[in-house]
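Every number in this text was worked out from the coordinates using simple rules, so none of it is lab data. Computed from a predicted structure; not experimentally measured. Cβ atoms are built from the backbone, for glycine too; each structure is taken alone.
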Structure P
Amino acid sequence: MAPTPILFVTDIGRDIDDTVALLALSTYEKEGKVKLVGVIATGGVGEDRARLTRFWLRRLGYGDGDVPVAACLANGKDVCLMPEANPGVPTVEEANLFRGSSPERAAPELCLALADMYKGRLEVIVIGPMSAIGDAVRSDEDAARMQRGVAKMHIQGQATVGADGRLAPDFIAFNLGENRESSTLAFDKLQDHMPFHLLGKHAAYRVTLTPGDFKKFDDAADSNILQDQAEKGLASFRLNMPEIFYRLYPVPEDQRGDDQWYKTLSYVSHPYDPTLTIATQCPSLFTPIKVDHPNGKGSHLLIGMKNEGNCEVPDETLVHKEILRTVQEAGKVMAMAMATEAASEPIPFLFVTDIGRDIDDTVALLALAAYEREGKIKLVGVVATGGAGVQRARLTRYWLRRLGYRDEDVPVAACLADGKPVCLLPDGVPSEEDACLFRGESEGRAAAELCLALADLHQGRLNVLVIGPASALGEAVSKEGDAERLRRGIARMHIQGQATVGAEGRLEPDFAAFNLSENKEAATVVFDKLQDHMPFVLLGKHAAYRVTLTREDFMAWDVAAGTNTITEQANKGLAAFRKDMPDVFYRVYPVPEDKRGDDVWFKTLTYISHPYDPLLTVAANHNDLFQPVRVPNPKLPGSAKEHLLIGMKNEGDCQVPDAEAAHAEICRVVKDSSKRMASIEMEAMKQAMKKKKSGHP
């Protein structure tokens with residue numbers, strides 16, 4: 001079962017509870033139950049809370065590209081307690097925050113982007129004020145996006161039930177009372193479309209975290225950071241509101257000195273936020289009051305709305321035990337992460353491919369996967385295009401699974417634009433229903449919507465590797481508003497194909513290149529709408545002709561993979577070419593006439609491909625192997641923004657000074673991925689044998 005995507009809305013830094021909740025949630029992700037896909041830091045001083053969020057995410061091993069964090073700039077409490085640590089809390093500039101179209105719109109735009117990305121599956125955990133959610137549903141159009149995208153709302157706070165069965169926020173709850181208008185708006189616009197799960201203060205009061213618990217957390221993390229943060233939060237409370245503090249924390253008067261009071265506490269917190277987090281993943285620990293949803297969308301669940309009986313927490317010791325377990329596990333992860341030197345942040349890549357037409361796209365994908373394992377890039381999405389889009393998307397999922405990618409980590413969308421119908425499928429390719437494809441608002445828009453969603457999520461960092469027709473990108477830039485989203489989101493375009501340089505220094509697609517000619521209109525609009533806003537890197541056929549992949553190369557990869565799938569797919573692709581266009585085939589592959597029989601022609605080949613697509617993949621990650629022609633971008637000054645052209649003309653070394661080094665790099669990375677596939681398949685066989693021996697089906 002795929003992990004549940006979670007958007008986490010928090011006022012982290014006001015007290016220790018939000019931090020503990022985040023640690024618990026990270027353990028559930030490690031266990032495969034959830035996937036944290038975004039965080040909104042809210043409740044006043046949003047940028048400080050966003051910086052603090054990034055600090056904790058990094059300590060937990062999340063890459064900045066894995067979890068976008070947006071600061072909500074709405075008013076609220078100005079207290080945000082920062083830990084003293086090394087490395088410390090990053091600055092706003094260093095925290096890689098999600099920016100959106102403007103700082104004020106970043107938080108609601110992240111909500112909307114995630115709702116679009118995870119349509120009907122996104123769950124939102126709200127342990128802070130609802131300011132960003134209110135902004136995200138303010139217009140009817142945006143509200144509809146949230147209504148389609150969000151499956152459940154989990155809210156820390158109380159609600160009352162009206163005569164008509166509708167919920168109303170109880171503003172006694174701090175989070176709901178901080179921005180009453182947003183709370184009211186969120187309840188009004190969303191509750192008719194999804195179930196709300198609320199956990200109130202009376203449930204939290206059933207559970208207690210002690211100073212000893214926080215020591216256990218820190219022992220697991222090999223630090224004292226959580227105890228320090230808990231003490232800081234309470235010290236601020238004690239300093240500013242001493243009468244209320246000592247009423248809640250009955251410390252004897254003779255032990256209220258600065259160096260004594262914390263050690264005397266019988267408890268640190270009643271964990272509102274962690275208990276809600278536990279309730280989302282361990283519902284059996286609670287007996288919620290069910291309120292039938294008026295529109296048949298399941299039931300609203302209410303825990304701890306009133307101080308009656310056990311407040312829907314039948315055994316608080318089990319909840320306490322689960323909080324301890326999950327936070328201690330997160331502490332162990334932090335200890336390991338801090339013991340390992342942090343690698344540089346991987347670059348997010350969107351891969352646009354007509355995989356299945358020939359073997360080159362598959363080899364490029366294997367190369368890209370190897371670069372991800374080396375920490376250079378992160379594959380964040382794939383668009384399968386070039387005709388027969390669904391088949392190509394299924395084939396993509398087949399290879400991704402063999403490479404060890406989980407379906408939820410890499411969304412794959414099928415572009416339904418026209419193109420070549422040939423898509424060669426090996427045995428074992430999943431059906432359309434089993435391939436977990438990205439659907440979007442409609443099948444016809446899925447590919448364009450994935451491009452836009454990824455641009456929104458990885459603003460200013462997304463790289464796009466285009467080794468197929470530009471149909472989906474053309475559709476994604478067809479509206480000016482959408483084009484602007486891509487301009488904000490994409491850092492660099494890598495395109496397999498040629499271009500010419502016009503009189504004004506602007507690039508024009510060369511339709512002698514197959515990928516660009518397959519959808520000339522799309523290629524033209526992509527070049528027109530995007531090149532003034534980002535550098536283009538193009539690698540053309542003349543560079544590819546400098547490098548040759550032989551049958552021996554393919555066989556070596558299959559030996560490493562423990563299969564013959566790669567060579568078989570290369571054979572199938574060339575066989576289709578040989579059958580459909582024999583004259584052209586034998587001109588390109590000069591096989592002697594007496595060796596053109598069905599069982600001998602492939603064995604006679606001196607080479608299988610000039611690797612257009614793999615070479616572009618290498619150029620995107622190992623640019624020192626190339627000497628591109630640099631074209632100043634008229635709209636973007638500076639050498640870092642220059643367009644780079646490799647192999648546009650058949651002149652000299654075609655910007656590939658050492659073809660053998662380029663060949664060796666392709667062979668290295670593809671062999672690495674082949675070994676990875678063998679390891680995964682061996683482990684799967686071992687697990688199957690264990691199940692068989694244990695008698696499990």
Structure Q
Amino acid sequence: MTIRPRKRTNPKRANSMRRLWLLILPIVILFDCGTADAADSWWNKSWKRRLVLEIQRYSQTWNKSPYVWVKFHPGTSIISGGKDIRVFHESGTELPVFVVFAEPGRECEVVFRANSRSGKFYLYYGNRKAGEPAKVIKKLDRGLLLETRQRPPGRCMTVGEWRRLWNASSVKYGRGAIRAVAGRHGAVWDGYNPFGPSSRYMSYYCGYISVPRDGSYSFSTASDDGSFLLVDGKLVVEWPGNHGAGAGVYGAHKGNVRLQKGMHKFEYMHESGGGGQCCVAGWTKPGDKRVALIPIYAFPGFKVARVVATEKVGSTVAARLSFSRETLWRLQSGNMVLVRFRQEGVTAQDGTKFQWSFGDGTTSTLASPDHVYLNDGVYNVKLTVTKGGKSDTATARVDLTVLFLEMFTRRTNVYYYIRVVSGYDYSRLSTRDLKQAVQLYRFKERKDLMVPVYREMVRRKNDLSEREYFDSVTKLGDLLLREGEKKDAGEAHSLFQDLVDHRPQVRDFWRTFAQYGVAAVEFTLKGDGKSALRRVDELLKGKDNLPKHVTRRAFVLRGDILREEGIASEAREAYLESKKYLFDSPEPKDMAARRGAYGTSVENYIHRREFDAASKELEEWEMYFPEDKLSGYMSVLRARLWMYDTSKYKRIIRELKAVLTCSPDSNYADEAMLLIGKTYIKQRNYKAAKAAFELFKVKYPESPLMSEAERLAKNADRAATKDKPVRRRRRKK
């Protein structure tokens with residue numbers, strides 16, 4: 001490999017080139033600024049807003065098309081029907097337009113003719129007094145458009161009857177260009193209404209199809225209900241009446257027509273009277289052996305323009321928003337939809353502030369937030385942009401009652417849904433949304449997130465039925481009992497006690513559980529074992545009349561109280577008695593195999609940091625084999641799990657001390673003592689930790705955990721010395 005010497009530059013020549021650039025640069029800037037001023041001049045100040053458009057230079061399917069397509073959200077500034085839309089080239093030439101669809105608050109589509117693809121284009125709108133545009137595209141001879149309307153009552157067995165119903169319909173859902181998207185396999189290929197309710201509606205596909213060669217073409221249809229297919233205004237195939245889709249696309253309902261190479265007008269008419277809905281069109285070209293879906297590329301389309309800027313007359317701030325429905329998560333109680341919002345008016349810098357209102361009570365100050373709607377519906381979204389003392393507002397209508405193909409082709413990330421919803425202000429949500437939030441958190445066992453939702457539901461007593469209110473109270477009390485701390489004892493106690501005191505209004509199901517809840521709060525959160533035991537014994541006197549799950553939990557609670565007091569025999573009796581009240585009792589063989597697997601499963605889950613799964617496994621283990629608490633293994637595993645939760649440190653110490661009190665000779669007693677010391681270290685109580693490790697050395701001198709205990713004892717001693725406050729000596733004057 002030969003290395004060439006570095007070429008030397010003449011310093012005099014370099015200096016002369018720099019001087020030349022310094023002379024040329026101001027001239028270039030001057031001419032560039034002059035062009036920008038001319039291009040940016042406002043055409044007519046009666047039009048309040050405009051979009052700056054550029055034709056995408058890459059990834060264009062139809063580069064030779066004379067038409068340009070653009071899609072945007074105009075807010076409420078536009079006139080219904082788009083009569084105020086005007087498009088100009090940067091040279092000042094007005095361009096012919098075709099308004100595909102334009103309604104205030106909804107997404108609009110516009111097609112305009114542009115001979116040149118270079119430079120900027122300006123789309124004006126926002127003039128309430130605008131007349132009809134001077135330049136329009138009277139005949140759009142490219143692409144394929146779909147329009148849907150409400151189906152009025154009446155007979156629809158012929159093309160003429162279909163047209164009469166179509167013209168008589170007073171509800172127009174929407175119209176848009178058919179474009180290639182993920183999951184769409186054909187041009188006429190729909191199983192829902194993309195613009196409105198998918199029941200009792202009519203679809204009209206109209207466009208121009210490109211025939212590749214002369215010959216006889218066969219067209220087929222499959223629909224639910226009736227359908228008609230026309231080419232050049234002539235009926236080719238029909239399947240009228242009320243029926244299912246069947247296999248019509250495979251040739252059961254077909255018609256032949258002889259066509260010449262070139263463009264031909266294509267029409268497909270469909271009506272759905274209710275129930276299922278579907279419409280599919282296929283074709284067989286000369287030489288083909290099978291029927292195929294008519295592809296989207298058979299309809300030559302448009303170049304695509306993108307919006308690069310939004311401007312408002314007389315203002316430096318112009319707000320505009322866009323949104324996309326990303327994913328759908330279906331539940332039995334309703335649908336949740338993730339919507340991605342984007343502000344496209346200004347750049348988020350120089351002190352620009354954004355205020356979003358999503359129409360469901362929630363807000364955001366992010367520039368481009370993601371939002372989860374907990375129920376489908378129609379929401380009015382508002383964006384306010386403030387910059388330099390000036391502000392502007394944009395609005396949009398988000399209709400989630402309409403299904404979109406993209407929702408079903410993208411994978412739903414439930415964890416991301418939880419992340420978004422957990423940041424909501426629950427006091428601003430509707431009661432219906434709160435119920436959905438509970439379902440979302442329950443799906444992933446996020447009990448910590450369910451607590452604030454249930455708190456808000458309990459506050460709305462008047463909005464809930466009696467069953468919903470009492471159920472919310474018991475669920476909240478139970479969550480506080482399982483996940484709460486000592487500070488939550490008062491709230492949990494008052495919730496349960498309130499149900500106990502209102503006996504005439506509360507059914508036995510909730511009242512008895514509330515009686516158990518009061519006892520559990522006194523023991524678990526308040527640490528008053530004597531009072532709790534007295535309440536449990538009083539409750540169990542009527543055990544024959546109690547619901548099974550209340551009786552079972554009451555016996556387990558009695559066993560826990562006795563275990564903490566060191567009465568192992570009576571605790572075992574209570575645990576074994578609780579097993580008589582299980583809803584399902586597996587076979588003895590299955591029980592034995594399951595019993596040996598619980599501990600291993602919990603250890604593996606903790607090792608993989610799958611804490612929710614570990615907690616669920618521990619709860620199931622405790623339900624079927626509560627007597628295993630006396631061995632100490634279950635308590636040690638629970639302590640390992642709780643070690644990752646700072647709010648559970650006090651519970652860990654209490655749980656492990658119960659093992660040492662009730663089962664001092666347990667095989668897990670040494671590990672229990674070691675974990676007590678570790679917990680004290682995490683609490684920064686190094687003195688107590690050191691004492692625990694010293695006691696460990698005395699009680700378990702032969703333990704294999706001795707080396708770890710000695711190491712932790714040294715660490716605790718070193719940390720205790722480091723944490724002592726250092727007294728600084730005052731300097732003598």
### Query
Looking at structures P, Q, which one was mean count of other Cβ atoms within 10 Å over residues 461-468 calculated from, given that it came out as 12.0?
Q
### Query
Comparing structures P, Q by distance in nm of label points 7 Å out along Cα→Cβ at positions 45 and 661, which one has the largest value?
Q
## Note on the structure
With P(r) over Cα pairs in 10 Å bins from 0, in percent, for residues 141-292 alone computed for every candidate in P, Q, 12, 43, 36, 9, 0 is reproduced by structure Q
### Query
Can you tell which of P, Q yields 2.4 when distance in nm of label points 7 Å out along Cα→Cβ at positions 429 and 669 is derived from it?
P
#### Entry: Highest-scoring label, criterion being mean projected area of the Cα convex hull in nm², among P, Q
Q
### Query
FRET efficiency 1/(1 + (r/R0)^6) of positions 149 and 565 (r between Cβ atoms, R0 = 35 Å, to 0.05) computed as 0.40: which structure among P, Q?
P
### Task
Consider the structures P, Q: one of them gives -0.54, -0.96, -1.15 for log10 I(q)/I(0) by the Debye sum over Cα atoms at q = 0.09, 0.15, 0.20 Å⁻¹, for residues 261-380 alone as calculated from the coordinates. Say which.
Q
